[in-house]
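The next part holds the structures, each set out as structure tokens.
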Structure P
Amino acid sequence: MEGRPGEPLFAQVAPGNAVSLRAFLAAGFVPIGAEVPFPRGSASQD
């Protein structure tokens, strides 16, 4: 990982992978939310 101390860093962990999530939390990462991809054309255009 590159970056300066204290600089924000974004990382992604699979939601069902509890072991990886625990490792990221132990390393000091803080959850900020979730990413939800929407397939193109899935939204109503009414």
Structure Q
Amino acid sequence: MSIQTDDFDMSDLPPAKRVMSTAPASPREEAIERALRPKLFDDYVGQ
């Protein structure tokens, strides 16, 4: 009996470019972020 695993070795592939930024991708994303956050200190209580 042997254990077989998938081969996840990706050392032969070039590193992928990763796009990371703190800037919002769109104005809509920024509006959604603001809508999700509590507006008042009392809204934070109980979280």
Structure R
Amino acid sequence: MAGPPVRVAIDDRDPSIQGRILDLSEAAARRLGMVDAGVTRVELRWRP
């Protein structure tokens, strides 16, 4: 599934579950159309 890019600020991370690095807000998940997905893979790009 390729959706529109969404810019989010990452202000914390929770590595308590192996293989997961972030938890999106519900608002960001809605913009990506993945609220019902629960857990999914995403592409991350760092931009200064």
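No lab work stands behind these numbers, since they all come straight from the coordinates. If you're wondering where the values come from, they're calculated on a predicted model, not measured in any experiment.
A value of 8.5 for mean projected area of the Cα convex hull in nm², calculated from one of P, Q, R, originates in structure Q.
If helix-only ellipticity at 222 nm (-39500 (n - 2.57) for each DSSP H run of 4 or more, over all residues; to 500) is calculated from each of P, Q, R, which structure is the one that comes out at -5500? Going label by label, the one that fits is P.
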